[in-house]
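Bear in mind that the values in this text are calculations on the coordinates, not laboratory data. It should be emphasised that the depicted structure is a prediction, and the values quoted were computed from it without experimental measurement. Cβ atoms are built from the backbone, for glycine too; each structure is taken alone.
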Structure I
Amino acid sequence: MQHAVCASEAMRPGELRAFVIAGKSIVVARTGDGSYYALRNLCSHQGAPLDAGRLVDEVRSERVGAFEVAASKAVVRCPWHGYEFLATTGRCLADPEHQRVRTYPVTIKDAMVLVDV
């Protein structure tokens, strides 16, 4: 079921904001390109509230001292221990097979952000 959480222009690019939807705390992220993503507001490592973290670009490294920023891949970084989760899939960058956060579909309709929970 879709739930309206806020006006689409109410959030700044790079912002994380928590909403309680159907009794669940959900964090909504707005990326620099204006896209919206929604994840469970609970780090799978030790339960930190992800809305207190940061929305950053993915940084990859093939070798020591060489870094590449993937600006097209938004990452939610946990405020407690720095675990990073892809906003699109909820998978943890450090341990994608075992650590993940549930994601929820987001649509924009009539200038409102709708999260399907």
Structure II
Amino acid sequence: MESKLSRKEAINEFKARKVLQGVFAVRCTATGRVWVSSSRNLDATRTGLWFMLRNGSHINRALQAEWNAQGEETFQYESLETLDEDLSPMAASDLLKQKKRDWLGRLQAQAL
């Protein structure tokens, strides 16, 4: 009985967690190249991104080629900026686009 209760508590905690949305960068420490994008779920994006790269299936060919050439250990995922949680979905979408453009210019990065 206790395991069912703790499972339910874990599920409720998972559902109640705050999902961070914002702008992130992927850096290759070996070459200094940087890619920037935005996401409505920064944690899930990192997981999905690394999965695609490990499997050689990322749609950004330049990033995939760099990953294949340099190896996973030379790559870093970095959250650059997060948005306030109480933004409306429409406002968040527009702000994510603007922030992505700003960071692309600031870091002289490639779009992801």
- Message: For relative contact order in percent (Cα under 8 Å, 6 or more apart), which structure out of I, II has the highest calculated value?
- Response: II
- Item | Among I, II, structure where helix-only ellipticity at 222 nm (-39500 (n - 2.57) for each DSSP H run of 4 or more, over all residues; to 500) as derived comes to 0 | I
- Note on the structure: Re percent of Cα pairs over 22 Å apart: value 43 computed from one entry in I, II; matching entry is structure II
- Answer label among I, II for the case where FRET efficiency 1/(1 + (r/R0)^6) of positions 55 and 103 (r between Cβ atoms, R0 = 30 Å, to 0.05), calculated from the coordinates, equals 0.65: II
- Task: Match the computed value 17.6 of mean count of other Cβ atoms within 10 Å over residues 47-54 to one of the structures I, II, and report its label.
- Result: I
- Task: Identify which of structures I, II gives the largest calculated value of FRET efficiency 1/(1 + (r/R0)^6) of positions 39 and 63 (r between Cβ atoms, R0 = 35 Å, to 0.05).
- Result: II
